[in-house]
Structure P
Amino acid sequence: MNQLTYTITENAPLTADVYRMTLTGDTDAITAPGQFINIRLDGLFLRRPISICDWDEEGLTIIYKVVGRGTEKMSQMKSGETLDCLVGLGNGYDTAACPQNPVLVGGGVGVPPLYGLAKRLIASGRKPSVILGFNTAGEIFGDMEFASLGVTVTVTTVDGSAGVKGFVTDALKGGEYVCACGPEPMLKAVHRVAAGGQFSFEARMGCGFGACMGCSCQTVAGPKRICKDGPIMTREEILW
């Protein structure tokens, strides 16, 4: 874990309440897709954990949804402003554990880290496919970016206004190896039909690096910290 300062180069809306922010700065501490950063914001006591969408040697990209005071502050920030971040947090997805044709399943703001995962799976010679779930057509983002990587993309919407009507599980055949990220009800549903896989969990975090134990959850191996031992857990170790 490193504490670093990043400079905002872009902060633009993708939908009514979802934004993409690009940051320049040192990314040496980022070692796996699915890791996150913890952002300090003036006037707020706790940092805000945001998953990393993608990164390279110049900087990183995050995609976040405005849901409270912290992300509202972020949405108002401009190019040239700086952010104090804890970087290299979480274990990330294990790409070496993925088979040749994994299915990446994202719901809402669980979609962003799967983009960086898809790029690295492709670079390793694998051929992932992607299922993205949203409530309605107005919430869709990321589908074109995944398509530009050459992967098969299926979009589902609960109201049927775009793509397959229903939930992400309506687009799963069942029995696949999945890498999933999204709200817990979605993860539970995917867990029931997947043969194996890796699941990224969300949690309220006090510190973000395992010191406070505030985001602990039970697994078959006992308590684990979502921020430090996760946020990625294998299908086999999850206890609901």
Structure Q
Amino acid sequence: MLKIRAVIAEDDFRVADIHEKFLKNFDEIEVVGKAVNAKKTLRILEQKSPDLLLLDVYMPDQLGTDLLPDIRQKFPNVDIIMITAATEKEQLEKSLHYGVENYLIKPVEMKRFNQVIEEYLKKAHLMQSKQEIDQDFVDLILKKGSSASETKNNGPILPKGVDEITLTKVIEVLKASDIGLSAEQVSVQIGASRTTARRYLEYLISVKKCKAEVVYGVVGRPERRYYKIP
């Protein structure tokens, strides 16, 4: 199962506590440290080796955006989401230059925060699902080109509760199995609940990209197994 180690760099401990509370809604994320200034941020990154950093811009000893060159040099694999009251375009431009995942402007509503984290986790799940990539996969990750907009512009609009990244991951899991998979097996492989897995599987059946058969185990208990249609 995907496990993300997160660090929160925020000089206001009350805001840091709120962000930590938000992150606790996600089973895949563990907060391993909090920093109130830039110096401590670098120290925690060195000590904890996190996967994700929530980084404020305005900290007492140094701007978070001024930390980005050091972070990218010393900790190139950490993903960064900026959360800040800074509204100057220059701060956004610098953040994008150093490859941040997203940029949230305070005050951040819980709904928006959750949306950004969900998108980040979907991307992380998808990256974990494949060892070899093709252009469609790259376009999906970067949300560029015709592949990224296909379901909106050239194909059916996805129903509520079904997103493109998770759907692609379910399809990849089914492709890798020659004997079919149960909803529970799919849920384990995509790191989601069985209910979520079944929703995606039934959607694939509805668009004729998947089929289901009932098989019986050694004790006679029926099980619904799903197969990718070639």
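No lab work stands behind these numbers, since they all come straight from the coordinates. Since the structure is predicted, the reported quantities are computational estimates derived from the model, not experimental observations. Cβ atoms are built from the backbone, for glycine too; each structure is taken alone.
A value of 153 for volume of the Cα convex hull per residue in Å³, calculated from one of P, Q, originates in structure Q. When distance in nm of label points 7 Å out along Cα→Cβ at positions 21 and 181 is calculated for each of structures P, Q, structure Q gives the greatest result.
Computing helix-only ellipticity at 222 nm (-39500 (n - 2.57) for each DSSP H run of 4 or more, over all residues; to 500) across structures P, Q gives -4000 for structure P.
Here distance in nm of label points 7 Å out along Cα→Cβ at positions 85 and 205 was derived from just one of the structures P, Q, and that gives 5.3; the source is Q. Of the structures labelled P, Q, which one yields 4.8 when distance in nm of label points 7 Å out along Cα→Cβ at positions 93 and 197 is computed from its coordinates? The read-out was computed on structure Q.
Comparison across structures P, Q (criterion: relative contact order in percent (Cα under 8 Å, 6 or more apart)) gives the highest value for P.
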